[in-house]
Structure I
Amino acid sequence: MSILYAITDSHLLPGDKLFSAVEAALQAGCKWIQYRDKSGDQQQRIQDAQHLVALCNQYHAALIINDDVQLAITTKAHGVHLGQDDGSPQAARQLLGDNAIIGVTCHDSLEVAQQAITDGASYIAFGRFFPSQTKPNAKPAKFTLISDAKAKFPDVPLVVIGGITLDNAPLLLDAGADKLAVCHELFSSANIKQVAEKFIRLRSL
């Protein structure tokens, strides 16, 4: 399974640029795309997500919706990623079904991660590990959190997030991370497919 978890950004990828950028990541072998759009245009978000679901289906990948279970239901997305204020994984699971991918932001807390897993999360996400342009005010997490989480939850995929680049990603993988959630390093690059390929190859180095 590809280690790259690509997260979109409506400011970086306005209009149809969103679709060409995501397709470039999919062509490189990325299998998880998170649609993250904080705008208030719900109709546009529905259209975007429907288009992305079709793209992901074409490449046998999964589209995960950020923070919006109803949007995931409406667009038949493959899952949802929940922050701490976005409802329970248990409720999301009941609405989306047994096969949905449900991720939960756990910041820097093993206790929050334990609760998320108990409530049916498919994966747990920790971070930020480096200064982040997407969430500049997010509380930093320590590298030891990754190894502690892998020891405590060995069978649950562990996603890391926050300022991840090609240069610092190996440190997170060495600590035990399963997937790298990447936004700016990927989608602000001139050659998205090439950068995605470089991230994916890190697992084999």
Structure II
Amino acid sequence: MNPADYDAWYATPRGRWIGETEYALAARLLAARRGDSLLDVGCGTGWFTRRAAADDLVATGLDPNAAWLDYARAHSSPALSWVEGDARDLPFADASFDHVLSIAALCFVDDERQAVAEAVRVARHRFAIGWLNRSSLLYWQKGRGGGSGAYRGARWHTAGEVRALFSGLPVRNLKLRSAIFPPSATRSARWLEQGVPSVLPWGGLLLATGEKA
């Protein structure tokens, strides 16, 4: 998939709803203040990076794919920063950012545990890292048999597996929340989404949030 087609998906009714729902959950749990710095790890075309900047955060996007970063630069404000880099070896000092965000990106990284440790290392206050949830309707639609479309090659995790990725790291108040319970984005699905508590672990996005200890 090329970056233009990927980004265009977020302009579709379903893509916009999923993106906004995932971002709203992460933003609520990060509780960032205007002017806080945020690193988006595995930013791709920068949709979530731009969304964070729209909330007046000082956002930086990091991705290993230079072509996708070129697309992000060409479709964003010059105020945003874009860095080519590896999630397993972030090119930043300890506690460089107030918050670290990553939405369904680390599930494509070979060593997820190392990537999680790096995200925690560069966070000063809070982090919100999302995985694709194996205990979800989305998995049954898009994840089986190696995945389809943009999900091809991704790893899908259970809540227990996600918690294990943080074992021994300097974090506190680790919480798991989820979103995108009915992934069809129909009117009834959107209505149901609003009534399902995010503490239930069956949404397509499984989000781990916590504080740097």
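Read the figures in this text as sums done on the coordinates, not as results from a lab. Bear in mind the structure is a predicted one, so any value in this text is a computation, not a measurement. Cβ atoms are built from the backbone, for glycine too; each structure is taken alone.
Of the structures labelled I, II, one was used to calculate mean count of other Cβ atoms within 10 Å over residues 47-54, giving 22.4. Name it.
II
Going by distance in nm of label points 7 Å out along Cα→Cβ at positions 71 and 95, which of structures I, II comes out largest?
Largest calculated value belongs to II.
Here FRET efficiency 1/(1 + (r/R0)^6) of positions 151 and 175 (r between Cβ atoms, R0 = 30 Å, to 0.05) has been calculated and equals 1.00, so which of I, II was it run on?
I
Have a look at I, II and say which one yields -11500 for helix-only ellipticity at 222 nm (-39500 (n - 2.57) for each DSSP H run of 4 or more, over all residues; to 500), as calculated.
Considering all the candidates, the number was obtained from I.
Can you spot which of I, II the value 6.9 was calculated from, given it is mean projected area of the Cα convex hull in nm², for residues 7-110 alone?
Value 6.9 for mean projected area of the Cα convex hull in nm², for residues 7-110 alone corresponds to I out of I, II.
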